[in-house]
Structure P
Amino acid sequence: MQPSQEISSDQRNWWRILLELRLRQSHGDAFQEFFSVVMGHRHGSDFVRVRAYGSLGDKGCDGYLQTTGQLFQCYGALNGETNKVSTLTKKINDDFATAKTKLGSIMKEWHMVLNLIDGVPVEAVETLEALKAANPTIKIGLIGKEGFEERVFGLSGERIASLLGPTATPVETKNLDVAALRKLVDELALSAAPPPESVDLNLVPVSKLTHNGLPTHWQMFVRSGWVNTPIVASYFARHPDPLKGDHVGTLLTQKYQSLKAQNLTPGTIMTSLLELVTGQGPVSPQNQVAAQALLTHFFESCDIFEREPIASQS
């Protein structure tokens, strides 16, 4: 199936961001369900959904593609991250062994499906390569974020929207819904945050997009959001609580510092910050624009991400 020609570059960038959010928020059975829906859209009746029935279990299979004999096993980590590599490698070995033993007669390929948006530990790659070497007659693969993008963007725009929701249009981006902004700010401000004076906001200064290494779709996110930053600044300047902007900035600064300390990639950090702002679940176009404007405001005003060192600017 060829990628749809009706998808604009703006839509594609927004959907990449929404897909990262969806992968981050889908874990356990919810991740398996999301993968099954994607594969159903992509392959139709050729893809067979599989689920465990009582004590019989799923025999190491979370989905099956009939024409190719591809068997899929899903692992949806909490928040799209794996904190214990040994757990992941053990699951890969155990799930493959189960599938080979119980479904070897129908399994021509075996693929591990992961929701890890920040990349795969090298130990997982080594584990898969060891399985390939020991099982030369079975094709063994890995489907991660890039694999989801390949499958999702092979669909029509209508089907992508049914999976990930509608995207903000250029017109909506230029017409920020202040009510949506107010709602996001109020909900964000409810999060526990110390008084603004306890954190030096300038410790995490603003930076050029390229210096921070943001992926292309996140660079689009920030560039497009700049048009609405004056509205956000004006909103905070006129807010009845004169410290509302400081409180929100403090919260985002602390979250950024925490994420950076975990050595997460810039794209994953942005996904986590966006989730903090929008909460769990689908994000409406109005909230997409409001969250974009809010994060861009704090990107620009020294609260999140880093300024290029002065020495390298000269």
Structure Q
Amino acid sequence: MPAFRPRVALVGATGFIGSRVAEAFVEERVEVAALIRDPSRPFPTGVIPVAADLESGDGLLDGLAGCESLVHAASYVGSDERMQHRVNVRGTERLLAAAREAGISRIVYVSTAGVYGGALRAGGDETQLRPSPRSPLSRSRREAEIRVEAAGGTVVRPNMVVGAGDTWFLLPLLKLLLTLDAWIEEGAVRVSTINVASLGRVVSRLALTPHEAGVFHAAGLEPVAVRDLVEPVLMAAGVEIPARSLSLDEARRLLVPRGVSENQLDIVARDNILDARRLSGVVPKERQVPGLLPYDVAWYTERL
């Protein structure tokens, strides 16, 4: 068996996206220094856990020693605004300072298209769209981006990540549609999505490939209709496909009183499209897969 190549550092290796980045590195036979709070957690061969903490900065420099590049895939996504700033902004500052001291120049930060502040109907690319975050959380992610860009790093903005482990987009949408027993706008709304395993491979490839730093969108090159994401899961679960449809206004009247925000509705009831061709030009061998794989369908089915 060939030996592992010189290692990279990964922050967020236990997360939804970060764990897929770790898997992709291992597939490439690249050793990973996983900077995490609890180094006792089990990892596959090739992933070396290192005790480190974004909040305090403890262990960051030691964890980065000997690494050729850094992937920052950690963020706090809860509602505590102080924690958002402490982890997403101040934690990123500490990590970048440690990377500078360790001599690491290739840095990839996994952010979110949420920094644009809502659904994107024009399908713009990175040169056309300007961040306009609406929520404190998105603002903290944007602040982290600014710091990464200033350090000469690369920012990746995935849009609507789907796949096993997704509790943010498709799983809530499935439950919402089951509650309504209806589609919204016939399920014809088009969304730029990316499979989480595909995103992991794209991010790992960026960290290993010399490229001009900048901002990249991560999404399938063609948007997917909501119906095409939802129907395979409902069919696998043996759930009857909704026969009726609601307009956005009708859905709003039903759902807003139940705590569904206007922003959440905007994302799933209006076209939400990004142009991600620029990233494909940098890592042409890594296709940005937009939909679900069979084991993803099984994962969602179990949770319905």
Structure R
Amino acid sequence: MSQSPDRPLPTFSARETFFGTDKTGDAAISIAGVPMDIATTNRAGARDGPAAVRRASRMAGGTYPDLWPDLYSLDFADVGNFSLMMGKLEESLALIERQALEHDHLISVGGDHLVTLPLLRAAAKKHGAPLGLVHFDAHVDTWDENYGVPVTHGTNFRIAINEGLVDPKRMIQIGIRCRVEPEVWQWTLDQGVTIITAEEVHMGNPADVAARIHQVVGNQDKTYLTFDIDCLDPSCAPGTGTPETGGLLAWQARSILTRLGGINFIGMDVVEVAPAYDVGEITALNGASVMAFYMGLLAASKSQAE
């Protein structure tokens, strides 16, 4: 059983697992930490993200007025942290992929954004490639290299597209506002990727953004969700390795995410939470909340199917 409102516990005494669950074994939905940050290009520290989000998630679980029913209606477990090969990038990616394949529906917390690559490799093997991709971020992450290195947290989605893991015509990026070379931007568009900049989100409204996401990825084919916490403005998420000004506010991200019901999501991740730079735990809480909103979508879908 997962902790639920009929077992009242003050937040501070709840288990330091994701959403305070006491289930750690087999479940329909597995939540795992992926504490790897050896592919970062600015500030390190995202290896501590899983622990920080776990702790903050005790405040994020439950029932939300814009997402019924209660996420505790789901069968989910905290399966711990994935193992890594310390200091060995390719070996760690292979190890993450093997561990991800053990789970039917995986929600993971990184770690830097490169962890999404082995998670997508596993998801594509399990669910069939190519997948749709909903990608919240400040950065396009489609560079061909970062500082002469071809495999970093900034090249992950170029690799995923080139490997056929995702269908770029069913891939949409939300919140983009980074410095980027024209050739990288154009390559991304040329593949068929849809980009919604942070300014477009600010000048529009969340309902229109959500409608565009539905239009791009569809509601039938399998889709993966990845949320880089630096999609949020530093005022909402200071605890991250590569902050960018002018980002989405937490309410905007919430309003978009809670309107994504009906999409056939098969997994998701939250990445780039670096608690050493956080203030008052707000970055970790926003990361946990993103997970909670996603799980609310799954709970609503489950309820409708019953």
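Can you spot which of P, Q, R the value 0.35 was calculated from, given it is FRET efficiency 1/(1 + (r/R0)^6) of positions 141 and 269 (r between Cβ atoms, R0 = 25 Å, to 0.05)? Going label by label, the one that fits is P. Where does the value 22.0 come from, among P, Q, R, when mean count of other Cβ atoms within 10 Å over residues 69-76 is the thing being computed? Going through each structure in turn, the value belongs to P.
Computed from the coordinates by the stated procedures, all read-outs in this text should not be read as laboratory data. This is a predicted model, so every value here is computed, not measured. Cβ atoms are built from the backbone, for glycine too; each structure is taken alone.
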